[in-house]
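Structures follow.
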Structure 1
Amino acid sequence: MRLTILGSGTAIPEADRFPAGYLLQTEALTAMVDCGPGTLRRLAQAGGSIAQLDAVLLTHYHTDHCADLAALLFALRSPQFEGRAPMHLYGATGLERLVGKLTEAWPWLAPRGYELRLHELTPGGFALGDINMQAIPIRHTAQSLGYRATTAAGTMAFSGDADTCDELVDLARDADVFVCDAATPDDEKLDGHLTPGLAAAYAARGGARHLVLTHFYPACRGRDLTAMARAAFAGEITEAVDLHQIALPGNA
């Protein structure tokens, strides 16, 4: 299982950080976790293509996590994708309404030449190709979900945007890689988000092995985020960078 950071930023535009998006790949599956604006371009820069994309999992419905969904649906209508395998979209309650409203505003987003399958999730497990997925409710919006992706190689977990909640411990439980919101420095916490120190504390409580800090607001520039996290977490720490790749040991 391999992770590529497609977007480590937020809704505030920055030249080197696109909004949220993560590419998850196994031998049998290619999926995105979130697809903020511009992340389809990052997918292409990473050598990927929507031709190989099997699924998109949305952590919640804020624009910086799902705006490229419209771009994806429009692109998939191209004749070059006609007859491709179904595209699967996963998210909490509200996914069907979101896609319906997008299609109402832009009728040319309606599927043509391929099948679109929508999956509204409740907390719990589900199969996604060769990955055992688990959706866990996370404190941010009423529809926020974190995801655990597990294969024989190990587990990767994604918080999406998150505020303090014990569910983050379950999300991080024994994860080989825990990708976690660390939006602002420890002394500038925002409502609805974590800081590096808070993310690290949840990683430690859950027994995660590698903490990937992400979703950085501009306030993070010039601050030693790793040092803030190190005070609470003894494992490996990475500050997310767009297009950076992380593989589980069995895939290295």
Structure 2
Amino acid sequence: MEDPAALVRFYDDAYSREPAEAALYSRWRALGAVGKADHVIALCTRAGVSPGGTFDVGCGDGALLSELHRRGFGGRLAGVEITESAVEIARARPEIDSVECYDGLHLPAPDRAYDLGVLSHVLEHVPDPAALLAEVARVCRAVVVEVPLEANWSARRTGKREHAAEVGHLQRLDLSGAQEIVARAGLSIAVELDDPLPLEVHRFFADSRRARVSSTAKWAVRAAVHRLAPRLARRVFTVHYACLCVAPAA
């Protein structure tokens, strides 16, 4: 799905579901936004970044910006997205100051317009992630990147590979691959973290008692392995990696 027009059609379809399905996935995005906001705030706190303006590139329906606003974090909140259907949803949120449609490559903002940029679960969807990250770094003084680390044993399974393709993943990253994207963009990593995801995420689509028990057990094993042996965890199953990137000091 490297054709930009195909990517736009894919996301238009994703935000134009029938009402019941749209409501389900809206709740899913809101739940994901809680963890994403946790990561943004934790990284900024550790790096000493207190943004007066935050720019979410690939903001989707605005769920992350809304969650940051709910927590009183980020200052002036703005976003861009490649599909009008998502922009329309995000613009309806009064807590977000501005949302614009963009071409997926060039940002409609001047240099250093924002203190903080966010690329949360975006770079795995684009053919040249380093170029997009460099463009965000042009506009923002610091950038939080979050990606799933899918180069692992579990994600090699046919069903997992097919699902990744269905949701538009073009990049299959491990930790070194994610760090290499940052380096290729001409940036350095100030702080970083990874997360095996909370129980609520693992149980979200469990629609029976058996499924809930299974997903709870899966979460417990993953959380324990990640806590005791994080390097092994990244080799065995998918975790989410996030880092705060800055331009190297001159």
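Just a few scattered comments:
- Of the structures 1, 2, the one that 127 was derived from, the read-out being volume of the Cα convex hull per residue in Å³: 2
- Origin of the value -14500, where helix-only ellipticity at 222 nm (-39500 (n - 2.57) for each DSSP H run of 4 or more, over all residues; to 500) was derived from one of 1, 2: 2
Here, each number is a calculation from the coordinates, and none is a lab measurement. All of these numbers come straight from a predicted model, not from anything done at the bench.
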